[in-house]
Structure I
């Protein structure tokens, strides 16, 4: 029976196992203390979801505002182009047409005087 451990060896091994178990339980307790409860986790998730919703809402508002500014800018440019075209028509009818009529009258009177 020399292969069987003595009582002293069994006691030392049991003490080692007991110390290992104590250390494992201490580590387990530390891990459990660092875990977050489900209630807190769900509250944090709700807060993150709400923050994301607000960010998306702000981005949509900014995009809508920029699109409206672009539409307004294009509309202003179109109105300015229309005004320039109207000004050209007025300029032609107010200045150039009378000058052409005067030149035509002078030409015709010069032709009539020579005839």
Structure II
């Protein structure tokens, strides 16, 4: 048995916000704000999509709607920072290599 908490959108459509696997642990007030069901379907999420779960509060029918997986501004910024860090590391390695080559040229006396 599962407890389903939801946010109502229309009379026959609500977005699932909570799935509780142990409804016996919930108080009656909480149980009155959601519904109980025997099964919860698993999403069949295609690549590049996110699954959003919905329920019909009247019939307890559940389904998923799939939306494009667009990165959040934070995820986008994180990718940019990771890319910049990688480029900076490579530039530092190139600089260290050049300094080492110069050191070897200066430190080793030229033979005539």
Structure III
């Protein structure tokens, strides 16, 4: 188990529902995808290392869970403005998604 954190530490993380609008391979990396997502009040790009597990076209339209307030990071020449959440089960990577179609982009996760 990782080191425990306080509630105040956890409260700093802004988890949101994001709808994937576009997904395409990263032009300079074999394992990365570029996702354009709608987070309700804005659209942003997220660079995600899920290319080996998901074809880009299968992600479009999905409501995924992201860390919305992660500091921007440059990954192989592309800016990532958040991080998607995924579970690992053996060799498999499973994106955390919201099933309910009524859940709007930008909805807060608490």
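For distance in nm of label points 7 Å out along Cα→Cβ at positions 46 and 70, the calculated result is 0.8, so let me know which of I, II, III that is.
Numbers: I: 3.9; II: 1.8; III: 0.8.
This value belongs to structure III.
A value of 39, 34, 29 was derived for Cα extents along the principal axes in Å; which structure in I, II, III was it taken from?
On the way: I: 158, 33, 14; II: 95, 30, 21; III: 39, 34, 29.
Of the options listed, only III reproduces it.
State the single structure among I, II, III that was used to calculate helix-only ellipticity at 222 nm (-39500 (n - 2.57) for each DSSP H run of 4 or more, over all residues; to 500), giving -31500. If you can, show how the numbers build up before the last one.
On the way: I: -31500; II: -12500; III: -1500.
For helix-only ellipticity at 222 nm (-39500 (n - 2.57) for each DSSP H run of 4 or more, over all residues; to 500), the value -31500 is produced by structure I.
Values quoted throughout were computed directly from the atomic coordinates according to the rules given, and no laboratory measurement underlies them. If you're wondering where the values come from, they're calculated on a predicted model, not measured in any experiment. Cβ atoms are built from the backbone, for glycine too; each structure is taken alone.
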